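Input: structures, listed below.
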Structure P
Amino acid sequence: MTQPVVQLVGVKKAFNVGTPIETEVLHGIDLALQPGEFCAVMGPSGSGKSTLLNIVGLLDRPSSGQLFIQGLDTATLDDAGLTRLRGRSIGFVFQYHHLIAAFSALENVMLPLLGQRGFPDAAMRVRAAELLAAVGLADFADRPADRLSGGQQQRVAVARALALQPPLLLADEPTGNLDTKSAEAVFALLRRFSTEAGTAVLFVTHNPAFAQRCDRLIEVIDGRIAATAA
């Protein structure tokens, strides 16, 4: 049986632990994603979606339960170990692209590679150029990020997230700020890369049309997985 890319077992998360205002926001989450699986995550505001994504993305630790990334128990890692694992195994695409405005599209895509290797080289530029071509922006490689349209900026963000070929991609409402045409283009890109590269994707969205086109829908309500459907 294929090893899950990510697996949560009985994960709980509480804030203000040990105080009169202690609040548990995740209540025993069990979840597994297989390589290449494209899963939509839906739920109302305050349901725990963002907390769940932060834990899966190693930006926060669960209060209890276990989180495995490619079979590795993340509870065994210190903060530096979590940072290394996050850098090599998880890509992020957010609702806002978070590009560096003064950098070119190519330079923005190169950033994760630079962070891993410490210095720029020709292979790094080739990899970034290939990714920009894959998202349809080969002709915009040298254009500063602040001179790109919103849809183009988000496509650069997708390319950047895939620079290190992560086995897991977390997409937090990546189409939320885009017009219909640009949103469709970004969704299609994520779907294609998931299929071609075998990348597991958690795609947080409020768009039911997109959710219906995912492999699986995970519905989060009041800190619990209320439903999961193929």
Structure Q
Amino acid sequence: MAGAVGRPRKHSPRRRGSTAREEILDASAELFTTQGFATTSTHQIADSVGIRQASLYYHFPSKTEIFLTLLNSTVEPSTQLAAELGDANADPSMRLWALTASEARLLLSTRWNIGRLYQLPVASSEEFAAYHDHRAQLFSIFRDLAQKIVGEHDPRVDLPFHIALSVIEMRPNDGVVPEPLREDQLPALAVMLADAALSVLGAPLPENRETRTLAMLAEVARRHDRD
């Protein structure tokens, strides 16, 4: 009888994910965030997934490509969401509050604290220029909204972006999603950081800000469903 077709696993599936690619990313996220990039090998990643090392290269050509995929996953959805929230029918304070809360919400919705990957020395490499472009674009959106509130030359305009990303230092990295995405509620930590982003600018907090942000997010989701 003919042998089995495909790339067999060494063991039964042991990672989260509906595909081998997702399992590889899950294993890599854990290893990169707990022991770093340089000390993580493709052999370790494959073994953690339960596949042969050769099979890993079927999905990703290199460890660098895995790292880039994870890096991009921390910023591409945020950049797209930031652009769409920027078009919302709301004043700059409301949009900045919604953007800060939404960014923190996204960074709290993953098993591993992959937002921390940008802090690793390897992330500054030229190989990750596309990631840096996306990150710069996201920073610019935050900054532009802050400038509309306090003026172009106010030294506080960079602070909301860093306040949003401070969630990276405040969340655990234990393989448990701190705050699964919900349509009816924002994480308390995301609300606190969004409040802080406006407070540092001396801007009043918008009324019904959480309800309005959830409505904006729902509208963005509906647009994507239509597309």
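No value in this document is a laboratory result; all are computed from the given coordinates. Note that the coordinates shown come from a computational prediction; the quantities given were computed from them, not determined experimentally. Cβ atoms are built from the backbone, for glycine too; each structure is taken alone.
Numerical summary
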{"item": "Structure (P, Q) behind the derived value -10500 of helix-only ellipticity at 222 nm (-39500 (n - 2.57) for each DSSP H run of 4 or more, over all residues; to 500)", "result": "P"}
{"item": "Source structure (of P, Q) for mean count of other Cβ atoms within 10 Å over residues 167-174, computed value 22.9", "result": "P"}
{"item": "Relative contact order in percent (Cα under 8 Å, 6 or more apart) - highest-scoring structure of P, Q", "result": "P"}
{"item": "Among P, Q, which structure scores highest (criterion: mean projected area of the Cα convex hull in nm²)", "result": "Q"}
